[in-house]
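Scrolling down, you'll hit the structures one after another.
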Structure 1
């Protein structure tokens, strides 16, 4: 049975949590802006142009619920519509970057109040709140675009599923967020068992949250059935491929993110190369299992299972030969994909076990031991988050080498205004071509 365990509410001192949330928002936003070079803020990323921009230009209303790649992308669709309606086309890339970075920072900040039920120690929640933007594999292509906002919605949805609203207003606000997250990230279907476990007649404030989740997941299920994901090789991907892929694309890059370094390590040692990094997370998991309250154990189980399942589900839903990781031997690893963006989302969830463990330890200890442990654990969390943030630039960026969007659009606008034909607009990654007609480029109806 769930108990009313909201220490911030019981002490009447919730304001430190909101101050912490505000600080995390600022820090998360600043990190994203600094992590992606300013010139690359003005680059359109993949589906932000080829799917969401085109949808907003051609059918702004109908495109909102149009499925893509098998599922709904509600938040990116709404934001693309808003940007097209309110900003000049030449500003599309920059406005999208800032809007996406702000949404991600809001998700980081929201983690502070959402996680208080399962992670009561505030310093641990502050570290937890920074995890979504400092995990190194988030940086190459996930930060600052609409197409990958679903990654942050996966994180948000996990903590919504583990949250405990304390008022009717909070319950309905979280319910709206649950609907938006579920209608943006199909893998939140993984949270259904968690939601079902938490249904209890004495917790009516959870009912709107669960209802919001179920509405969003219903939309995703319908989209998956009517427009299933396709276009892949269909090669067999087994559990061993998922396990080895998880070690090379999730575990290893968290604290050793240099792409070539990972390849060389796996070429020399195979999956055992990930053992030193894996040991950090195994130790944290053991702390949660041995010392944690049942709430901490539940949160730990959820984030670890979601990490493995989201990564595995992504491989199984996108079966290509390069994902047969268990078959790689020796020098075959030197050309392997070890910066897979699916590893970014799974890496967030894996890294979450460390703050959960720190909070569990503080809850367990008492008296002098707690007084000693708090500063030591706080420093450890700062070092853990700082190490990921420090190494994040080692992963590079996939926006490099693409001409600024604003310059391209202004050039095309001049050509269209003088009667010329439009040319390809280049977007990331790898200078993909996007074709817009002159009325769209000139903003004509």
Structure 2
């Protein structure tokens, strides 16, 4: 009988019953099925209520970045990521920054943008003015949707109306600006937009369609900066000032070439996304907003710009800075219900979403500095591949007591491949080496 993925009512089954379906579908062994098990301390019911058709959990390594001092306060920072060297690189960068007091960070108010699209408007310029004339009443309607947010000092603050030409005619797009306080704001903003959509369509003389938050949070920015002393950057083959110049040259390529800029910004997100994920926030939304902001800010014919900037101060030290939209929250979503996210928030000791955003931005800057420093000196592969070699050794079947010896051989030969790891493992076992 041919298998079918048309499984009716999977959501009504228990987790155990769903797992049985997977076992039968893929002929999973007991060991393979056990890989879906929930970690200790996690109530399966929590996950079963978070998303649909839950069968287990997928664990990422959770590491702790050290040495961070941000706005004169020390932090141990949880990072959830599968890529080797990221946590170590961020920690090392933070250690260099500590010599000059660490990172200085700040945020703008937590203003989120909700969008309502209005189509088929005969007189879009006049329609825009009709909407703006009704501003106060519209904001009152929006705030009535979330009195708790208003009670805590947030709520709808203003309206913007844009006229956007398109192949399907000029459309009006209304931006509802909402102070989300310590929440990321998705649910509150979406609810407000849906409530306003009928009135906005009527006022414009058209029909409303999309009603949803924008992840391009241009009014909710986090900024961080740090000074890295030149003499602390010296290597065996390069002086500190030489390293500063090399990092500036490497940064300049990202500033003028989109192919390099994509990888430059990806390295920033290695740090940012790891902290965002560890705290239960929406790392896809943050990544989308950051990369779009990099394009949004591009000037002089460029299609994208680096999210960081590097300069040299009057003493010859390297000064790095970052500006990025960061709509992170501490209220609602996975941050409020996921036990690991809650523990990580407690570990950070943050008092509000603004402080969390400042931490995230600082980690993004640290990660980027570490990557540029490696690229400008020894190359990115040395540290990265030494850690990667451990994964290769484990994948090849090395036991814990064998991994270090396999890794040492792989690194010394500069052949960090799984076929070579298996050969080395066979040699060690054949020789009886322990």
Structure 3
């Protein structure tokens, strides 16, 4: 292509950012979410490549909603009007080695950022069970990994850049903005997250060991010791027996301190091969186990970046309870075992440290989560969720914002003491409800 031609085409594309086929698609078929259980309500999808394009788009559209990697199982990211994908906003902006921060565009996936950071000598404090998810989507829904001293992924945020309803760029910093604790887990209600500054630390190596058939009686006696046995610990159960099927222990690895891995862990036996959390499935998609050392980003997730995570076709629900209620809450769900098990692929139990973020399920409480990966049968699951929520009601369980639940807005209001402040924050930056959608209307404003 001749230089003048290139310049002319570039200038033309900048003048009409909304109708460039690279930036705005009218989908012939509406998009679905990652697991296929949700079809988005519009086929008008924008793919901006710069903050300027995001600003112009927000000014032009009367109603719109941000869309990440489409991993949410409910309609939190849905819109009847316009969807704005962060897919093309996926770059590292700045690495500040002295301040130990990295600034990224909101659409970058953890699986893209993590190896880049590692090669620069740095790491994140934790990762979710799969690396396929975007930074912006993860933090705005309080997505998490595990570890009694590890906060969810939102707790790594130092500052946010959000394009709000009038098209202006707003910055929310932990050090400078009183709205910051309300903006981080923002449920997509404040605007479109374009940049995120994350805290980082020196890189580290990890190893992962799996144990099978942990007696529930031992879990009840030694819960805190078991979930503290590694940097990150996950328990998997199908509620069918008096055993926890698998215990995954992820530990930092120091080659100068070669500790022997026990063959017995509170009555559980060391696995003899790599396992999938759903034991009947192949472990090919899973991160390396058997104590083999590797970089943090290849051990903290359960699933590899290049492979389908979990089972693929599934539904998910998850509930957070205060850590000190863990044994009682697990027992409450176990009482529903015969009803739950036929529709379940697997349950995962994890721990998360407390934080100060207004809409985080871990706000002001060290938490334990009970996560359900369901078979893709919504009629059956929709009948089970109210039963589980009733059993967990004495513990004021809070749901994962990006997964399936049936708790009413009234119940959620009683469990989030800063919800009214959050509504005031949203009203300040989006007084006309430009970013409001059915999810927010049903669960926050109803």
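Ranked by distance in nm of label points 7 Å out along Cα→Cβ at positions 370 and 426, structures 1, 2, 3 are led by 1, which has the greatest value.
Could you tell me which structure in 1, 2, 3 was used to calculate helix-only ellipticity at 222 nm (-39500 (n - 2.57) for each DSSP H run of 4 or more, over all residues; to 500) as -15500? This value belongs to structure 2. Across the set 1, 2, 3, distance in nm of label points 7 Å out along Cα→Cβ at positions 378 and 410 reaches its highest value in structure 1.
Values quoted throughout were computed directly from the atomic coordinates according to the rules given, and no laboratory measurement underlies them. Bear in mind the structure is a predicted one, so any value in this text is a computation, not a measurement. Cβ atoms are built from the backbone, for glycine too; each structure is taken alone.
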